[in-house]
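FYI, it's all coordinate maths here, none of it is from the lab. Because the structure is a prediction, the values reported are computed rather than measured. Cβ atoms are built from the backbone, for glycine too; each structure is taken alone.
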Structure I
Amino acid sequence: MLKQRGEKTANGKWSTPSAERNKGPILDVLERVLPRRGLVLEIASGTGQHVVHFAKALSGLTWQPSDPDLELRESIAQRVEEEKLANVGPPIELEVTRLPWPLQTADAVVCINMIHVAPWSATLALLKGARALLPAQHVLFLYGPYRRHGQHTSKSNEQFDSDLRAHNADWGLRDLETVSETAASSGFVLAEIVEMPANNFSLIFKRT
């Protein structure tokens, strides 16, 4: 789905307009909620637009991008090399439902625009994998569109949800309250909800 919404440039990098638009607002939240030092694992890094932007601004952190798609990992690696970023590790192959993940520990986990383009089992695996990595009180950051109390927050989100489910019946916008309740049963407390541009939300969970 990501590739269908993005495009591959002549030099082999993938790019999506939405990542270019939302990387700034997301960084504003991350600057406030992430630790000053430590390792941040990004799940489903996609094109690499996000991790490069974040790593340049938050240079005290070490960033570990990941993606199950080889072409996207190559795109990430190319962007990191072009920017000469010493605080970004080589992208690793990580399929979120394949537990345990190929990492022993992390100081934060960031996952942007994944859970609505994956089956619900991926959200459950994300919570389980993050719980295994994170120390108490450390952050799991989720970003994307959500329903609130079973209702869409905009007509555009409703149409987006319909398009996703037509593409794959296991995909679709999740109910924020359901995600929060499921996270609570997995060892996370929802510390903050931040309304974002274009009817998206940042959810800041902390490991209990």
Structure II
Amino acid sequence: MSTQLNGHVDTKLEVITIPVSDIDRAKKFYEGLGWRLDADFTGEGWRGVQLTPPGSPCSIHLGTTGVPGTAQGLFLVVDDIEAARAELGKQGVEVSEPFHFGGLSGPRFLPGLDPKRGSYQSYASFKDPDGNGWLLQEVGARFPGRGLSLDLATLTDLLRETEKHHGQYEPTAPKHHWSGWYAAYIVARERGRTEEDAAREAALHIEGSGTTVSV
């Protein structure tokens, strides 16, 4: 059954292809970064290798049909750019010094971390052996509508938030199992809904309004 929310079918970006010249070399590089190897299988005249960065809902597929090194500006979102740079350095990866967004007037990027450490403002870059370019971007709080990055701390806070709103809903709610309300609320929040909208959508889900949420 398709997953729908407000009449829209989910279309999730889950895999992107990275053009490389040597699959084994690229596989070794990305595994060295701690990326999970999801698949490595072969068929007649082809090979499929897929890896996933830690905590990422999107994976990469190593391909040899494109021009190696032409994938550029690939974003890897982190909550601590200095820690991410240090970890890459331990793996022998050459990482740029941090730089930050300089605003709409003047130089686009300036050296060093954003002075206020604002979300989406601080960056660093590195390349894989073929020259495909990655950008680390530090994000602490996401823009409205951009959903949540479900690391352990965020998920803990989200479960507490869900418990609070369910507690407000439960006294006047029809008989239901808490898991259905929690699932609908968390899915809505992950998709960028506000707390109030998520609570409303969870209630609609429980009360059978026609809003469907896959759980």
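Overview of results
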| read-out | value |
| --- | --- |
| Entry that produces 0.25 once FRET efficiency 1/(1 + (r/R0)^6) of positions 88 and 152 (r between Cβ atoms, R0 = 30 Å, to 0.05) is calculated, selected from I, II | I |
| For Rg/Rh (Cα atoms, Kirkwood Rh) computed as 0.93, the structure of I, II it came from | I |
| Comparison of I, II by FRET efficiency 1/(1 + (r/R0)^6) of positions 48 and 120 (r between Cβ atoms, R0 = 30 Å, to 0.05) - largest value held by | I |
| Answer label among I, II for the case where helix-only ellipticity at 222 nm (-39500 (n - 2.57) for each DSSP H run of 4 or more, over all residues; to 500), calculated from the coordinates, equals -12000 | I |
| Origin of the derived value 21.5 (mean count of other Cβ atoms within 10 Å over residues 72-79; candidates I, II) | I |
